[in-house]
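Take a look at the structures listed below.
Here, each number is a calculation from the coordinates, and none is a lab measurement. A quick note: this is a predicted structure, and the numbers were derived from the prediction, not measured. Cβ atoms are built from the backbone, for glycine too; each structure is taken alone.
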Structure P
Amino acid sequence: MTSTYAEYSQNAKAKKKWSRDEVSTKIIDFKECKKAFSQREFAKQAGVPRTTLQSWLTRMEGPALVSFFESPVGVIFLHTLIIGLHFEFTKVGCANIHNISNFLHLTRLSNFVAASYGTHQKISNQMDSMIGQFGDMEQVRLALQMPEKLITLCEDETFHPQVCLVSIEPDSNYIILEKYANDRSGGTWNKAVNGVLAHLPVKVIQGTSDEGKGLIHHVTKSLNAHHSPDLFHVMYEISRGTGAPLSAKIRKAEKDHENSEKSVNDAVKRKKKYEDLENKPVGRPLDFDKRIACCQKKSKRQKRL
């Protein structure tokens, strides 16, 4: 029994990698017999999924462009372009893999190079690994040429969520250490930093960090350097002594201003209540306007405080 096209389509779901020679041959064959067969009929006889055949034909819309990108020079250019896009946009810049895929679709380069997220995720991961390897190689190479130097280290821990030890040389902004650790004790800091400094011709004379006991012990005992607290924590310790009295004064000023506003409202209400009386009391009335003006003046003065 002759197989139906539906049965053929079911069997054609298995992916096959077509060589450039096979693609060219199939396209030429289709062009020679396209008057006698439809795309569907030709795809069935040639054993090619129809969508794949349509993709090949689309690529032939610009012969000069196809000729370039399918030449050795064009392939090298595509490889260079993809590497440049990933490095500049996702490593140096703040773009992501989706932006790379969209770029390839918008420029129609997706006709010549894979543009799926999974493909470019693999490229991105490989580039991350190679950048790290290059950094390790360059550190070893440049350390051999570097004269001995006295340096300061700025150190701290970050949490996302695992503890990450970070140490930076502030003059060059070079990251000496960026490593995950199980804890942030002085011993852990010593092991991590000494492992890096062992390959560098430097001597640490000062360490800047917060007042954590592990960091202070690491700087003063292991590195035998002077420990300098960072500006934030110095200001924090100072503010602990001055913050409470200042806060009390602020709260008192806010309360006085609130009371003065209440006095203004009370004076206005008393005036209105007097004016609404049908039988006003005998004698000279109070100067409500003067009282209101006095309360308003006091309220403005309290607001400035």
Structure Q
Amino acid sequence: HYNLTIKNVSSKDEGTYQCQALRTMTIQEAVSKQVQLTIIAHPTRSPNIIIGNMPLQQGTPINVTCLSSPSQPASSLLLYKNNEQLKHTLIQYEHDLKSRKNLTKLFYILSPDITWHNAMLKCEQIYLLSNFKQDVSTRIQVQHKPLVRIESQNKYPLTINSTATFACIVNSNPQSYIKWFANSLDISNLNTPVINIPLSKSVHNHTIGCSATNSIGTTNTSIRILIRYPPTFIIRPPPFYLFEQQNKNNNNVLRCLVDSYPKASVIWYRNGQIIQDGSILNIDNITQQKQEGLYTCQAYIDGFETITSNVVVYIK
């Protein structure tokens, strides 16, 4: 029975061992089974992240490499973005001839966009035999085109003869400059983040927009302005209308067309009594003398003064 004792164990002692008994006059030569000796070696330092120079540029993919500290057996590597594990990573194992230990390499293709700007990239090294963990982190900087939105600083709904305030909110790296544009107003000379617009009927249902530009690109955004304004008559009935019963070719309608926002409610009255709603009143069915009299078109919207127009109808 023979024992092999190794003192001051080092990585050089790792390998395959076998016991062999030489042939003598009384016994045959004998060889034992092979035994693999693996030297356990903890990683001695944190992993390392290899990445290109900051800042990264939006739309230009870059290779990220996470390199473990040499260990035996090899350590595992995980990659995180803001503490959320990243998928689609490639793992490669190598034997380091200098240290006679194993290296683990993790590869990841990073596609920089606005979500990566100021994000924390962390590589975690796990030595599974003892669940020993070490990590290294780096802050990602990305140059990206502006992200733009228009913020209304007003109470809604907007009302005519007031002033509306709008802010152009920009997130960009590097810093951008802004311009305002509109399809009904000349505001091209405005480049401040906040603007005030007088609200008139001519501005209703038009758009205003904000444009932000930096060295990476330009982004535009716009909103539509809807303004409450009171009803006014576009077409109103004549002061007098003669209804000829015998003339069937006449187009016997009274029109009361109104411009407003929102759409006004239009109601017809005869001698103070409601008879119909809607902009057009068909009077072909007038057959009796008592249907003569004062007809009134009334248009109204909550919050504004009601407008009316009268027509006196006679029957011939």
Structure R
Amino acid sequence: MTDPDTAGTGLDAWDLLRSALDASPDGFDVHRVVRDAAGRPQSFLLELTNASGAAPFTSDPDHLIGADVTEPLGPSSAQLIHAFRRCAQTGQRQRLRTTLSGSAAAGLTDSLVVRLDHDHLLSTWRDITEHVVAEHVLEDTLRTRSEALDDLRTVLDALSDAVVVVRPDGGTANDLAVISHATAARAARARLVFVNQTAADALGISAALASDRWLDELIGPEAALWLGELILRALRTQDETSARGVLRDDAGRVLDARDVAARQLPGGRVLLVSRDVTRDEWAQEETA
């Protein structure tokens, strides 16, 4: 290995290491273990720290050399001292998350402690306060969103209209471009993404277990073709489209009638809202 002094740097290996550590955003500290007569670790004196390690306390790392670990950190150093002692006694590396308070280094840190030899420990630490705060903000946002979704579901479940979100097997308007019985059947080959309680009751399924059920298998081939054409129009136009579907018996009497509106949603999904208009059709029959 080439000696650093001969490489034209003007620095010895120790200075190079020190410069590299000073460039790190993590704190690096080397402490000397002071033991009692029985060999038990009693205190830990700082022998080396980098710029990030010293930054919360001083602009000159040399001012901290020789200080006991408790001096800059105060009472909040208790957890770290416990990890130091355990590492010095067992040689096992210690990982810990420490909340520091009452000092210039207040905040939350992740630390790693490693025994270099019988008398020295290396500790590295990183301030993760902002990261943890961001995690908490994200958790709060997700919880708020979840609560909002729960509220929305409660509202949708209270509607008399059937609300269904499906994802056609073809997925896009380009895949389902030609309106015909073949492509309509393909469009109705759609997985359920969401159903409200009214839709679940009409389909004879549990709303909680509706996800990934196939629409055409639940409504039958004839209704699937009719609804598939409506889904195709929604995918092609990207505007809301609607139609009325009327089911009649062999004598032509109305058995069931639905007004269904369809609109494309992001991700190739389609929203279907169905309203029962059977009574309206019956009324028209009576006045005809």
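General observations
- Value 0, calculated as helix-only ellipticity at 222 nm (-39500 (n - 2.57) for each DSSP H run of 4 or more, over all residues; to 500), assigned to which of P, Q, R: Q
- Entry that produces 8.5 once distance in nm of label points 7 Å out along Cα→Cβ at positions 79 and 239 is calculated, selected from P, Q, R: Q
- Distance in nm of label points 7 Å out along Cα→Cβ at positions 23 and 135 - structure with the largest value, from P, Q, R: Q
- Structure responsible for 42.5, 151, with Rg and Dmax of the Cα atoms in Å calculated and labels P, Q, R on offer: Q
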